[in-house]
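Given below, in the form of structure tokens, are the structures.
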Structure P
Amino acid sequence: MRNPDIDLAELAKALAHPARLRILRLLLATPGCIGGDIVDAIGLAQSTVSEHLRILKAAGVITGEISGPRTCYALNPTALEPLGEFIGALTPPSARTCCVPDQKEIP
């Protein structure tokens, strides 16, 4: 069984680059975007964009479906659900106290 903290860290690492965030925004606006169109829209070298796409795909954030000589990319929103749930759970404490819980209390 995998450690959920390691999974979240790997997902966050995959998102931790401005070009990869631009790719995700592009795929959100244009589902089923072809790799060459992504290169044109992002404005980086094809090899650089390919590496960013590889990282996003390895993290499960996007899918890539081969269609002849092209690859059609799309978002995989379910891959981001654990990160969204984690961020959503980060709420400030209700009291103005500061305490350090025992290690056994940390979920």
Structure Q
Amino acid sequence: MMTTEKNEFPFCHWEEDTLVLNILGRPRAKKTKIGKVIGKQLEIYVAENPVRGRATAHRARFLAGELAVPESALTLVFGVCHTNKQLRISAPKRLPALIPART
């Protein structure tokens, strides 16, 4: 059950207490941070090289901290070795300003 309109926030939606987030990965950045919304994805900059999934793993650790959940609460749906990714985050306890709260 989605509680947020996809048109309003095309990069994410809620399925009960799970946040589904579409990400555009930006490896080799100077600093790991959340960027802006680009189309149907949220930009995430990662200060790691995209070698053998290291950037994806670094991104997971960063997002777990930002959302105040253990890494085990994040599930990569697709995109382990690609810049386009989708994550499912179970019961995030904190949300960055760009991500809407569950209603």
Quick check for you: by mean count of other Cβ atoms within 10 Å over residues 65-72, which of P, Q is greatest? Q
Across P, Q, mean count of other Cβ atoms within 10 Å over residues 9-16 reaches its greatest value in structure Q
Given a value of 2.6 for distance in nm of label points 7 Å out along Cα→Cβ at positions 33 and 57, calculated from one of P, Q, which structure does it belong to? Q
Using distance in nm of label points 7 Å out along Cα→Cβ at positions 49 and 81 for the comparison, can you identify which of P, Q gives the largest number? P
If helix-only ellipticity at 222 nm (-39500 (n - 2.57) for each DSSP H run of 4 or more, over all residues; to 500) computes to -15000, which of P, Q did it come from? P
When distance in nm of label points 7 Å out along Cα→Cβ at positions 41 and 73 is calculated for structures P, Q, the one with the largest value is Q
Parent structure of the calculated result 13, 39, 24, 14, 8, 2, 0, given that P(r) over Cα pairs in 10 Å bins from 0, in percent is the read-out and P, Q the choices: P
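No value in this document is a laboratory result; all are computed from the given coordinates. Values in this document were obtained by computation on a predicted structure and should not be read as measured data. Cβ atoms are built from the backbone, for glycine too; each structure is taken alone.
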